[in-house]
1. State the single structure among 1, 2 that was used to calculate Cα extents along the principal axes in Å, giving 87, 51, 40.
2. If Cα extents along the principal axes in Å, for residues 113-160 alone is computed to be 32, 29, 19, which of 1, 2 is the source?
3. If you work out mean projected area of the Cα convex hull in nm², for residues 89-232 alone for 1, 2, which one comes out largest?
4. Here distance in nm of label points 7 Å out along Cα→Cβ at positions 41 and 313 was calculated and came to 3.0; which of the structures 1, 2 was it taken from?
5. As an exercise: distance in nm of label points 7 Å out along Cα→Cβ at positions 217 and 321, calculated from one structure in 1, 2, equals 0.9. Which structure is it?
6. Consider the structures 1, 2: one of them gives -8000 for helix-only ellipticity at 222 nm (-39500 (n - 2.57) for each DSSP H run of 4 or more, over all residues; to 500) as calculated from the coordinates. Say which.
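What follows is calculated from the coordinates using simple rules that are stated; it is not laboratory data. These figures come from a predicted structure and were not determined experimentally. Cβ atoms are built from the backbone, for glycine too; each structure is taken alone.
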Structure 1
Amino acid sequence: MLAVIQSSIREYPLKPQHLLPLVLATALIGCAPSPDEELNATLPQLSLKELLPQAVANEYCNPKLDSDLLYGIGYQLYNDDKPEQARNCLIMAAPTHDRALCYLASIAEQDSSKDSAERDREAFGYMAYSAVKNDACAEFGMFQNFTYGMRGQTPDSDLGLRWLERSARHGDTDAQQTLVRLHSNKGNLPLAYRWAKVLDDQAQIDALKQRMNPQQISEGEQGFEQLSKIVTSKDAVRKEAREENIAVYSANIHMEYPETFKGLSVAERHALMEQAVATVSARPEFSTRGQLYAYVIIARQAQLKQAGVDVLQNPQIVQLLSDTELQVSEAVKKADVILGQAAL
C-alpha cells in the first residue's frame, strides 16, 4: 500500500604575481588547473567498470527498466530499509544517475558481510566517483571524509573545507549551513554572513548583523555579490530536485500500480508526471504525496477510457482528492465508481 507521506509538492583571493612578467603570468594562469580540477586530482580516478559489481535482477528491478525507474525504485527501497534490493537497482541506474553512487556508498558502509577496511574502500570509491562528477551529496561526503578521517581517510581539515565549499557552491544547503556555523564559530563573521545570504536565511542574517560592525557587513555584502555569480542558482537546484522527485514519484506509482504507465514512452511518462506535479503544487487543497499519486492514477485511468478528459473538472473527484487522510487505494476505488456513474 502506498503510504500517504506529508510533503510539499524542497575563498581564495588572487595574489599579485609581481615577480612574473605580465605575458608569462597570463600564460601560466591560462594553463593552470581550476580549483575543481585540483580537488578532483586528490581522488582516485575510477571508472564504473572498476567500481560496480554485476547487478542481479530482482522482483523490483531488471535491465529492461529505464534508468529513472531504476533510480527511483532503488531510492525507495533504500528508504524502506531493503539495502540488497536497493543496491542492485542503484547499480543498474548508476551509469545515468551519479547520485545513485552516493546511496551505494551508504549501503556499502553498512554491509556487515565485509570487514571495516573493505567497507570503507568500497564506500569511498563510490563517493569519489560521484564527487568528481560534481554531485553535491558526494562532495559533502568528501568534506566529512577528510575533516573527520571517515571511510579510511587521513584527516586533513584544509582539504575537507575545500570540499565543503565546493558542495556549498553546487547548491547543497547542508554544506551552506555548515559553512555559516563554522565561520560564525571561528569569528569570521563576513564569511558566515555571505553564506547566510546565499541560504537566504533572514533569521541568521539578522543574528549575524547584530554581531558585525558596518565594515564587516560591507565586506560580507561584497563577498555575497561575488558568491552569487558562481553558486548554483536556487532555480537550478530546484529543477534538479524536481527531476529527482519525478523519478521517485514515478517509481512509487510503478511499483504499486504498474498499469498506470502502460503504453507510454519514457518521455511521455515524464511529461505526464511533470504536468501532474505542477498541477498538484498549484492547488492548495493538495499537499501530500498520496494525493499526487491518487491524482496521477485516477487521471490516467480516466484518459485511457476517454482521451482528453480532465478529472479535476469533476467536483466529486476534487472533493475526493482533497481528503488528505484517504489512502491511495481507497481514492482510486471511489474515483472509479464516481467516473463510472458520470459515464452513464
Structure 2
Amino acid sequence: MQAVVKTHRGPGGEVMKVPDPTPAEDEVLVRIRASSICGTDVHIWKWNEWAQEHIRKVPMIFGHELSGEVIQVGKRVRSLAVGDHVSAETHIVDGTCYQCRTGKMHICANVQVLGVDRDGIFAEYAVLPELNAWKNDPSLDPAIASIQEPLGNAVHSLLPEDNIEDIAGKSVLITGCGPIGLLAIAVAKMLGAEKVIATEVNRVRSDLARKMGADLVLNPVEQGERMVATIKEATYGRGVDVACEMSGHPSGFSLVFDALTPGGRVSLLGLLDRPTTIDVDAALIWRAARVHGIFGRRMFETWFQVKGLLTVPAFREKVGQIITHRVPIPELARAMELIESTQAAKVSLEARW
C-alpha cells in the first residue's frame, strides 16, 4: 500500500510503498476514506523538541485522525462487520491497569497513541483494535467523521469528569483558536453558554471563531494589560464561569486564572513548551478554582456526547467550517505549508493516491 512515512529522525516525511497491514484476531482492517492533520502530526513533520522526545520508532507511518470503512475483521471481533464506517479513538489501552479498571481508561498507565507509539493512518489502510473503532452513521461526511477525535477533546474540556457542571447560562473563555479551540466555541454555544469569549492573534482563526459563535474575540497583543478588565466588563464584572486553555502559551495559562470568577472552573488542554510558574495562592486557593487537566476523551462517554451533537444538522454545518482546505494525502507537504503559513485552520486529507 501507499503511505506517508517518517523515514528518518528529522523534518519531513516520504510517500512510499509499504507492506499491507494484517489485522490480529481482535483488530479490524480499515480502508481510509479521509484523515485530518493534528498539531501532533505537525510536531512530527517539523521534528521539533516534542517529536524528538516522544517518537521512538522510525521509520513509522504517522497520523491518527481518520474515517474509513472496515474491509476485514479478526476472528474474535464481534461488534463490527465488513462495510461498517468507523473513526478511531486514538488512545490504545491495555485494559488491565489500575486506571482502566477504575473507569479512567482514557488515562491508561500504559497507553499507546496511534501514529505516535505505533503505526498510524496516513496510508491507504490501517488496523485498529476492535475497542478503538467507533462506528459512524454511513451518511456522515468522511471529513467530519475524521475530526471527531479533536471534537471529543473540545467536549471533554467543557464537560470534564462526570459532567460536574452544565454550560447552559454560563460565561466561557476559550484561549487559543486552533482547531480544538474553534470546536470548543461551537460546542459551548450548542450547550447553551450565555457568552463565549475567545482569544486569538491570527485573523483567519479570529474570523472562524466568530463563525463558530464567539460573542467576543480578543487579540491579546492589541488588548495588552487590559485583557482581564475587558473580559470582566463583558461578564458583568464577575469574570468567566468556565475557562478552557487551548493555546499552549504561558500568557493563556495565566489568563484563564486571572479572568476566572471565584469558584469557577478551569480546563487545561494546551501543552506548554516549557515549565511555567503561577501564584498558587491567588490563582487557585483564594479563588477556590476547580482545575482539570484534559487528556484525550473519556472512553467512551465523550464519544456518545459527540455523536449526539453531530445529529444536529446546524452543528454539523458549523463545525464543518473549520475544515478550510481539502488536500490529497500524498500532498501532505503542501498541507503542512498551509498550516505553517496560518492560511489553514483544519486540513482534511482526501484518500486520493
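1. Working: 1: 87, 51, 40; 2: 60, 41, 39.
Structure 1 accounts for this read-out.
2. Details: 1: 30, 22, 11; 2: 32, 29, 19.
Traced to structure 2.
3. 2
4. Numbers: 1: 6.3; 2: 3.0.
Computing distance in nm of label points 7 Å out along Cα→Cβ at positions 41 and 313 on every structure in 1, 2 gives 3.0 only for 2.
5. 2
6. For helix-only ellipticity at 222 nm (-39500 (n - 2.57) for each DSSP H run of 4 or more, over all residues; to 500), the value -8000 is produced by structure 2.
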